[in-house]
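Next up, some structures in structure tokens.
Each reported figure results from applying straightforward, stated rules to the coordinates on display, with no laboratory input. Here the structure is a predicted model, which means the values were calculated and not measured. Cβ atoms are built from the backbone, for glycine too; each structure is taken alone.
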Structure P
């Protein structure tokens, strides 16, 4: 068989008020490669970079392997074992879509082994079912900014146009993990109607500002009352970062990245000024951090190789 390699981007979801609906692909990537096919259930994993210790090495707890096998089961096939090499640059449990990258990677690797691969769009409902919500997996798969809705098992999405001209992205990643399940437990079951209306208005404003390339509206559009006030309290320094960047002329808008703990800033100029400010505030709260200067990834998951020679009967 030909080696199969896939590159999948990181993602940032919510983008402030777009809770579980907005997501954007970022120019940080995991690369997954199938080196050979093996007997069913016999997986060999090589993990480099993020999670390169023992954490992701056991097939039974590896989300990419789970998603790979789930795709074959969806197609009523017995999944082969694989020798997988993963080169991970997406930080784990930091609100940058590491689980979505594994889901998308596993399903698309399985699809690449089909004699007649399905389109990426046809694979999306399975990916969303595996992940549980669409805001990360859809932009991870397709690239760009995507507005998604997952209602009663039906996926609707709109992929937006290119990023506004002059927009740069800065992500500050503190040296602490925050699982999505933990951050969801911090959310209330109900919110006041005025807070819900606030969020609806700002999410709509964000989409309109993106479409028009209006950077001046992001500061308001990325404000939120549905999830951020509760999740920010889980991350030392996060509330202060949002307060300080609201006064920073270089910053167009700022929000918790996904469920946190990373923070995403949309920057109109001098991104190092914004990055330095975020990391300095984390340091003042005894948190080490690093930052990424990024662009919007417009291509999503990209696969090369594969000849359909490692498969069951479809």
Structure Q
């Protein structure tokens, strides 16, 4: 007999994994900062930290406060119509009632692919966008499952969480870049033994090259965990796992033309319920978990 999965435990498990991975990124940031402070004067590292915080925060917060507008504009979405998209609006209203959240602004984008995304910095400024393919190919229960998944991203403040992740990644990348460039213009800490100094510089260079890559890998792992959490939270809202399961199965079995994939810019691809670019192979570089794994978990709830 297949072991059943509690959606409550699944939600908690994936949230804990996300926070653990986020902690790894912060530890990585502290580690690279500590090594650099040993190589150079600590006051010099303080200046690097201030610069990285200012640049990373400015860039990320501009994107954060305009995330919904940027995403909607990039896919040429239009507001949902009360006459043409009545089932979409009713499904969103039902899921908003189930989650206790305000009804998000609803949009539709032109695409044959079954897909959807949520964006916005908080529930009061949230949007949900679905493709025309989603509205044409899914029945009521499947559509509610997809909307519940997107409402779960809003309820779990995933945009805010991933924004914080982006800030940490940005800081790591900027610190690493400044450090590597500054090696050409600085002789390091002159109070330190020559061999020790060379050893620290080698460690610093290795960390500066590897840290941004590792941070991005951790960020992708966090993204995959948030998708699992949204699936489980979606089940909590609908109390009907077969709805989302059936929708994901239809997504898996879709055969789309390459032309339709061009409607999805790479920058917004991670927002969607499934990878709209339909990469053939899943790996540590994937933004979404394997769709078969998601279906398997939902079938045991």
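Given 6, 28, 34, 21, 10, 1, 0 as the derived value for P(r) over Cα pairs in 10 Å bins from 0, in percent, which of the supplied structures P, Q does it correspond to? Don't skip to the answer; put the middle values down first.
Working: P: 6, 28, 34, 21, 10, 1, 0; Q: 6, 26, 30, 19, 12, 6, 2, 0.
Only one of P, Q returns 6, 28, 34, 21, 10, 1, 0 for P(r) over Cα pairs in 10 Å bins from 0, in percent, namely P.
FRET efficiency 1/(1 + (r/R0)^6) of positions 153 and 265 (r between Cβ atoms, R0 = 25 Å, to 0.05) computed as 0.10: which structure among P, Q? Structure P accounts for this read-out. With FRET efficiency 1/(1 + (r/R0)^6) of positions 113 and 233 (r between Cβ atoms, R0 = 30 Å, to 0.05) computed over the structures P, Q, the top value is the one for Q, the highest of the group.
One of P, Q was used to calculate helix-only ellipticity at 222 nm (-39500 (n - 2.57) for each DSSP H run of 4 or more, over all residues; to 500), giving -22000; which? Comparing all candidates, it corresponds to Q.
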